[in-house]
1. If you work out mean projected area of the Cα convex hull in nm² for P, Q, R, which one comes out largest?
2. Identify which of structures P, Q, R gives the largest calculated value of Cα Rg over 2.2 N^0.38 Å, for residues 142-197 alone.
Structure P
Amino acid sequence: MKILITNDDGYEAGGLLSLVRVMRRYGELTVVAPKTHQSGMSMAVSMGYKPIAVKHLERKPGEDWWYLDGTPASCIKFGLDNVLYPGRPDLIVSGVNHGSNAATAAIYSGTIGAAMEGAVNGIPSIGVSLDTFRADADFSCVEELLPSILDKLLPQLQTRFGVFYNINFPCRPADRIRGVRVTRMGYAHWEHEYQEYGRFLEKNGHTPTEADCRYVAHREPDEELYVMAGDFTDNGDNPADADHLLLEQGYVVITPQNIDNTDLSEIDRLCAII
């Protein structure tokens, strides 16, 4: 099996390395990952005649590693059009993401955007996430449990156009995970999304990165700095099997999704009045 792998946390992220360790047993890997962090990019693509840096990192038996200074969906496009062409991968896997992509978080996710790009191209695609934003996240539960999930899922992957799979792991040791559930996308939203940067540092003990410091140092004199760090909030009208609710309860959740977001019931309603 030929497998194309990417993520949205960058080519050096621990989650990507964990995913590669899992996927080695399933086939020949091509990794095309973003040069830098690309969370929240959904299916955005790098375009408009702007030069895009690409680097071939290494080739070794069964693995070929690249980075691209662009979005996760762009990494998939580059992998399909430039690295693997005229061949095609049998599977695309994106992750392991730092942070949950359950509920409506999936709409914004670069990790899931890469899986959607795979679905657009008619290739079975999976996004994998771990429910923690800790820089030192422990991905061992994913490495331990994801193979048993893939052993069941891969032989049964839906080949119907547009389908992709969103898998979220709770952040807890494997022996404390309550099971695996097939779920539906839940309804949630963010509140208090933009916070003043200085107060955010004081409140959360966040350590600025080198890039943060450069940005602060080069801001205009009349600019104020904010950070997007809101509270993910349940809408309160979710079914019991909503993915983010089961994830909070300690289940691994698998949410089958589709790039066709047509509201079929609204078609019926509009046809009756127009």
Structure Q
Amino acid sequence: MNSVVTQRFIKCHNKLREESRVRSSRQFAMSLEYLPQSLSEILKGRRDVTIELLRKAVELYKINPVYLYTGEGPMFMSEEDHKSFRVLTIVTNGQDDERIVHVPVPAQAGYAGEMTDPTFIQDLPTYSLPDYKYKVGTHRSFDVSGDSMEPTLFEGDKVICSYLEPTLWESSMKDNYVYVVVTRGDVLVKRVTNKIKSNKQVELISDNAYYEPFNVDVGDLREIWYVRAKISPFLPSPHNVTNLIGDEVKELRKTIRDQTKMIETLSSSMSQFMNK
């Protein structure tokens, strides 16, 4: 029995033939650089569609990936949706299980580039987590840089995120939640206010009040990832933290005492000068 995704892929293939957008199954396979015999096996329900075949079909025939994976929405994307669509490259292991791709700070500029080469993604570090929720759907992790999200996130933290399909941005992006927003030039970790319906923008907000909120046009957005968890560097023990704070307080008290003595000495000198 083939998978639900394969069944939906077959429906899309059949629809393309009904509308004469492809002349035959063989022509469909050849256009996707796929063996016609292998496609025949998929259409007969003897094997499942591969991720690479899905990727090519989405690119060439505008098949809606949301429909393929959830059954929701139209089978095919509109011209406008397809223009802004970016095919997401994933990495799997030998058992065809999807891995979590990690994007470190040095790779983030290249990741946000206009034309991300699939080999670029495949060369990034990957890993898996035991929790079942990270086995379903596409997940990615990103290094946090800078101090704009303090005290929620600190430089050196890693955020683990789930992928938000572009067709769900308007309806599913929640206000005041933290997302990784990939624009045409940067990877940003921010809270968001969803303004897509009202003015085709997303407002990005830092937890650090020093940084002002700013808006990004939908046309400049490439990917959006919902932050589900974070990995933080190991912290010193509470005893060490207490000692550190205690030392800082002692130093502050000493500074205050020294300044108080200086003020008293200056006041005494001024009084003597005035009496003369």
Structure R
Amino acid sequence: MPELPEVETVRLGLMPRLAGRRILRLTQRRKDLRVPLPARFAARVEGRAVTTIERRAKYMLWRLEDGHTLVVHLGMSGRLLLLNGEANTQPFDAHDHVVFDIEDGWQIRFNDARRFGLMLLLRDAEVPAHKLFRPLGPEPLDDAFDGKALAARLKGKRTPIKCALLDQRVLVGVGNIYACEALHLAGISPRRLAHTVSGQRADRLAAAIKDVLRRSIADGGSSLRDHMQPDGELGYFQTRFAVYDKEGQPCPGCTCGKAIRRITQAGRSTFFCLARQR
């Protein structure tokens, strides 16, 4: 599933072509994705300008000029691809489910092979209290997020810190890849109980989370299977992984002589260095 850096990369790629421009036509090629698409979808967005695109957790928020927000989630395999010129006339792919024709000749195709994506149309005021957004934790890239804020979210939690980081009620957007990478950078064992991550440990981990996420965004995200930027380019942060999917390889920058280990936590693979991470 795309994590925060992949969604942010898509948002940044769409902004120059979509923000401030009108949706001239919406072509809906099926009735539903994960849930039914909005009723009267085309009629409710055609002719409206997108004022900006925001992100909350792994959701993109297309703010429309009429006071509505188009909520977009990429699901497991969703892509938003920008096309222009002759590319707009190419036949639709079988998995091009929603197509937006934008001012200035641009077209955006939402392609989702697994159909776990999501599109909802809400009033702006409804978004914060909606069941998808109400329980979400803080944004890790916000200025207000630091070690103190992280420790407060972890207080009393007796789950392993790796599992706590995947809980969107604790902190949003940090999925499996970036939890592994941040814990390695901070030198914290993924098996350490979450409530023990406080003080300097929490400071190190909060800084590591920010660092890993920002570096991945700069690299266009991680393209392991489905992620693609709107211009069709792949991300390449996967070429910089320190531990993720590196089982049996030497720990980078470590003289311990230990190989990276893989364990399973809450059904997900965790990669870490037994010597470096305590």
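1. Max of mean projected area of the Cα convex hull in nm²: Q.
2. Going through P, Q, R one by one, Cα Rg over 2.2 N^0.38 Å, for residues 142-197 alone peaks for structure P.
Read-outs: derived from the displayed coordinates by stated rules, not from any lab. All of these numbers come straight from a predicted model, not from anything done at the bench.
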